[in-house]
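What follows is a group of structures, each given as structure tokens.
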Structure 1
Amino acid sequence: MSHHLGSNLSATFYSSNEFSSSPFLLFSKILSVALTSFCLLLSASTVKHSKLARMEYPYFYLMALLAVLLLISSNNLIYCYLNLELLNFCLYLLIGAQVSSSLANEASQRYFLYSSYASALFLLGIALLYGIFGSLNLSVLEQLLSASLALPAPPHYMLLHLSLIFIYGGLLFKLAIFPFHF
């Protein structure tokens, strides 16, 4: 009796429901591209006359734009996390782009440390949510969450609230929204 290692495994790294599309999402993407273009045009003279890393500066913006565009379309919490981390990586580099400034370097390092803490919170919340529902797809989570909350005594009620607190806490910390604006 011969067993082939991968015979029963079906690995799918991308499925059609991992990214969503709608007119509002298209509008959000167009707005993101327009705002990024506007920021690049506004910062062109500043970059030209300062000691910033001139060649890399527009690439950091474009990489951040790519992360935002993918984040807007993501329909899976793991893709949301990865795109948010790509965006944060670009922000670390943009904050520390003025190499000669010790304040910029300190701010970049501090943002990296705080963001690492926020990522840990966000991932812990995602792990708890996956443990409860068995899915990270936002559409599936919406259905399961609404069905679960319709019950008189939802199972894993406290664990669900704890996971949402971790997810929201991590997001608010990453976005530096009050009271996480250190």
Structure 2
Amino acid sequence: MQDPERDPASCEVFMHAIVRAGSRVLGLYYLLTAYVSAAIMAGIMLLITAEVCARLFFNYSIPIVLDVGGYSLFIVTFLAAAWVLREGGHVVVDMLVGGIKGRPRLVIDNAVLIIGAGLSAFLAYQSGIYTATCWVRGDVIGYPLMIPRGPLLMVLPVGWSFLALEFLMKIWARNVRIKG
């Protein structure tokens, strides 16, 4: 009789349970980031509308519109990237591999996921170093807003980390489905 703690079947069941629970927690986080991203986009829309009205009726430009709009789009991009990957909302260009079927296509798809995970993890690390450097130096974004750059850039390593994690989840899910 085999030791239940070393039984591969019970370990696999345990791993499935862990991944399912983690996936649910990530799903809630992604839903939150999607709503925050939508709220930021609505804010950008209102800010640009105010800018257009101010120029049209008062011949006045709101000085912060360009900076706030640009940094808001940056934040939305990294907040929502992992959610978009999970939902399959990203753009797929498969002109080169569209005609490939079966195992070769599976190998290519897995290679793309592995490269995506590795690149995302590398960029999470590098952006984390840059963010920490900006934070320690006390870098600020200049006129018209004096915003500390470090806290603003925190979205970079966080976004890249969740993107890497989502790539890893896709790899795991794909290979468990193939195996089972």
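Bear in mind that the values in this text are calculations on the coordinates, not laboratory data. Model, not experiment: these values are computed from the prediction. Cβ atoms are built from the backbone, for glycine too; each structure is taken alone.
Given 18.9 as the derived value for mean count of other Cβ atoms within 10 Å over residues 67-74, which of the supplied structures 1, 2 does it correspond to?
On the way: 1: 18.9; 2: 15.2.
The structure behind it is 1.
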Can you spot which of 1, 2 the value -27500 was calculated from, given it is helix-only ellipticity at 222 nm (-39500 (n - 2.57) for each DSSP H run of 4 or more, over all residues; to 500)? 2
If you rank structures 1, 2 by distance in nm of label points 7 Å out along Cα→Cβ at positions 115 and 155, which sits at the top with the largest value? 1
When FRET efficiency 1/(1 + (r/R0)^6) of positions 59 and 107 (r between Cβ atoms, R0 = 25 Å, to 0.05) is computed for each of 1, 2, which one produces 0.00? 2
Top of 1, 2 by FRET efficiency 1/(1 + (r/R0)^6) of positions 43 and 147 (r between Cβ atoms, R0 = 35 Å, to 0.05), largest first: 2
